[in-house]
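**Student:** Listed next: structures, encoded as structure tokens.
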Structure I
Amino acid sequence: MKDKHLTVLGIRGVPASHGGFETFAEYLCPYLVKRGWRVTVYCQEEGTAPIYESEWEGVKRIHISVKNSGPLGTVIFDFISAWHSLRQTGIFLTLGYNTAVFNLLHRVRGKLNVINMDGIEWKRKKWGRVAKSWFWLNERFGCFFGNQLVADHPRIEDHLATRTSRKKITMIPYGGLEIQDADVNILKEFGLSAGDYAIVIARPEPENSILEIVEGFSGKRRGTKLVVLGNYQKDNTYHQRVINAASDEVIFTGGIYDIEKVSALRFFARCYVHGHQVGGTNPSLVEAIGAGNAILAHDNEFNRWVAKDGAIYFSGKRDVDQAFDLIFSDDELVKKLQHATLANFQANFRWEKILSEYEALLLKHYPRVMS
């Protein structure tokens with residue numbers, strides 16, 4: 001098949017500097033380039049500069065500057081990039097459905113668009129009524145305007161099947177890297193010792209159970225540490241509740257964006273704590289699985305499918321308290337959880353496996369582009 005061309009929409013750009021979809025694109029795009037694809041990615045910039053192009057790892061990047069910041073800037077960028085992309089040939093991959101209304105343009109122009117539908121965004125507690133309505137509508141727009149949908153979790157697939165035909169949906173989870181070693185000297189910066197702390201890496205939002213985790217840990221002296229990554233603001237009521245609930249054994253590091261540091265903190269932790277209550281295959285949980293962590297996870301159908309037998313599950317702060325008692329006292333339990341996690345990673349979440357499944361999906365539908 002000659003001149004295979006993929007256009008990627010819905011992210012801020014590559015290489016990754018924001019979130020899970022950007023990281024995924026950072027792996028997928030060069031992978032496809034090496035396999036003979038032409039790949040174009042739309043990238044969001046700040047300011048008022050005219051549209052310009054650049055190249056990264058053989059990937060063509062189209063940069064669109066937007067003077068607005070925050071959600072409004074993202075909506076404007078998505079509209080401009082969707083409109084501009086109509087001149088592209090080949091197949092499209094849209095990562096996320098938050099502005100799926102703009103994918104009507106691709107449908108009208110006969111462009112074949114594969115949409116990764118992400119999680120059930122409109123169920124997240126952090127959004128107000130207007131935002132939830134916007135996401136609820138765009139989820140339906142995505143199901144209708146997308147030629148093919150990707151779900152990253154079986155329960156997300158089931159959910160989407162209530163909106164559209166299951167034949168239109170392919171389940172491909174998120175992937176991760178296996179971390180087999182890291183620089184232990186990085187721990188000195190935070191006053192930590194390998195295997196003597198638990199770690200939480202998540203946005204500080206109620207649906208991520210941060211308060212329950214901190215309260216459960218801080219209810220007694222433990223002689224160990226809980227490391228909490230993320231930006232906590234003084235003017236945010238929930239953030240302050242978390243900080244006020246913390247004992248002096250809780251370390252708030254702030255946001256850390258150095259991959260080497262984050263990898264080391266995760267790799268040498270006694271356990272990784274994952275409190276997400278809503279979503280599909282969460283990237284942070286997959287990265288913990290790739291690091292071979294013993295896991296303490298909120299008990300829901302999303303996390304149970306991802307973490308499987310590598311986790312102890314909790315529903316509230318009392319469960320968290322009891323789970324920490326077990327994790328920090330039972331070496332054999334930790335080894336058992338770590339072994340199960342590594343086996344789970346090898347079977348389900350290696351990037352090589354995930355990327356090949358995406359290419360197979362794109363190739364399956366590419367003949368429709370050529371017809």
Structure II
Amino acid sequence: MSHAAGVRPWFADALERMPLDRRRPHLVWHVLETRQPMIVQAVDAAYVESLVQHDEHRRALRALDIRSLMAVPLVARGRLLGALTFVSSRDDHRYGADDLPLARDLADRAALAIENARLYRTAREAIEARDHVLGVVAHDLRNPLTAISATATVLRQYFLPDSAGAAREALDGIVQASERATRLVQDLLEIRRITAGRLALTRAHVPVIPLVEECAAAHRALAAAASLHLAVDTADSDAVVWADGHRLRQVFDNLIGNAVKFTPAGGRVTLGAAARGAEVVFWVADTGPGIEPDVLPRLFDRFWQGREGDRRGAGLGLAIAKEVVDAHDGRIWAESRPGSGSTFYFSVPLAIQPAA
């Protein structure tokens with residue numbers, strides 16, 4: 001409740017906290033029942049008395065000293081939220097039909113603000129609940145997945161070192177599945193940290209060529225297993241970026257993993273980097289099937305997958321890559337045409353080199 005004097009009188013607080021029987025008449029009973037505005041130009045003592053529900057209520061209404069009354073419903077998206085009430089305690093100011101358009105406009109704006117605040121709170125609560133579940137599930141899954149992978153690896157190395165039969169293939173499948181599940185768990189934990197604003201960077205001077213070559217070396221076995229050729233294309237030998245090397249490798253991991261995942265056997269994946277102006281542009285290019293134009297704008301959305309029913313990821317890898325690049329004040333984008341492969345680019349500002 002607001003008051004023209006600016007200082008809230010005692011009866012304003014009393015009326016706000018006072019429990020009322022909503023089934024009985026009160027100041028806005030008619031508006032809430034009918035969803036129609038109400039104007040009482042001249043309010044007398046008898047009208048006020050007809051609204052009284054108990055002694056404390058009578059005392060507050062009399063102190064309010066109502067001389068004229070106007071109320072309009074608060075409705076947002078078809079949902080009744082309450083009523084906005086205007087009370088005049090002055091004999092020379094009576095509400096009439098001319099005041100109704102302004103009251104309706106104020107009510108519409110207030111109702112929309114209230115509804116938006118409610119939706120925002122609901123969305124925040126849903127996000128917090130989701131993040132909590134993701135955190136618990138990811139944490140609880142990590143240990144058993146590690147145990148499964150380690151056990152299968154030991155069995156494969158020590159008990160079936162030279163076997164090419166069904167047992168060896170089954171163990172290979174277990175190891176690959178557990179590694180894929182572990183990556184999904186890590187993505188879930190990472191997106192939870194990002195949502196909570198806990199994406200930390202430890203920056204240092206990172207030479208570009210060693211970074212790209214290290215990322216290529218880390219994925220050669222993965223590419224070979226998929227019958228793909230992995231190449232490196234770097235044009236600058238001395239470019240250095242001011243960045244978190246671990247996080248940049250994380251971006252490369254996601255981009256290379258996607259390229260290997262979607263490129264048919266016999267294809268090619270190329271990692272590259274080149275200084276362009278005040279930044280270094282990195283890229284991962286593939287000879288896969290390409291991406292439809294309407295899909296490109298959504299590639300970096302969280303939990304989004306371009307192929308319905310694809311269960312090879314959670315739709316988080318590219319979203320995480322974007323968050324990391326954004327934190328470096330860089331850019332990330334993709335260029336592709338169906339049937340012509342895809343290239344994913346990301347940029348990082350060049351490090352400022354000290355004067356010789």
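Computed from the coordinates by the stated procedures, all read-outs in this text should not be read as laboratory data. Keep in mind that what you see is a predicted model, and the values were worked out from it rather than measured. Cβ atoms are built from the backbone, for glycine too; each structure is taken alone.
**Student:** Mean count of other Cβ atoms within 10 Å over residues 38-45 computed as 20.8: which structure among I, II?
**Tutor:** It must be structure I, since only it matches.
**Student:** Comparing structures I, II by mean projected area of the Cα convex hull in nm², for residues 70-173 alone, which one has the largest value?
**Tutor:** The maximum falls on structure II.
**Student:** Now a separate question. Quick one: mean count of other Cβ atoms within 10 Å over residues 22-29 came out at 14.9 when computed from one of I, II, so which one is it? Present the calculation step by step, with values, prior to reporting the outcome.
**Tutor:** On the way: I: 22.5; II: 14.9.
Going label by label, the one that fits is II.
**Student:** State the single structure among I, II that was used to calculate distance in nm of label points 7 Å out along Cα→Cβ at positions 54 and 286, giving 2.6. It would help to have the intermediate numbers written out before the result.
**Tutor:** Details: I: 2.6; II: 6.9.
It must be structure I, since only it matches.
**Student:** Taking semi-axes √(5λ) of the Cα gyration tensor in Å from the coordinates of each of I, II, which one would give 37, 22, 20?
**Tutor:** I
**Student:** For the read-out helix-only ellipticity at 222 nm (-39500 (n - 2.57) for each DSSP H run of 4 or more, over all residues; to 500), a value of -12500 was computed from one structure; give its label from I, II.
**Tutor:** Values: I: -12500; II: -15500.
Among I, II, the structure yielding -12500 for helix-only ellipticity at 222 nm (-39500 (n - 2.57) for each DSSP H run of 4 or more, over all residues; to 500) is I.
**Student:** Figure out for me which of the structures I, II the number 3.7 belongs to, where distance in nm of label points 7 Å out along Cα→Cβ at positions 30 and 214 was derived from the coordinates.
**Tutor:** I
**Student:** Taking relative contact order in percent (Cα under 8 Å, 6 or more apart) as the quantity of interest, name the structure among I, II where it is greatest.
**Tutor:** Details: I: 13; II: 10.
Comparing I, II, the top value of relative contact order in percent (Cα under 8 Å, 6 or more apart) belongs to I.
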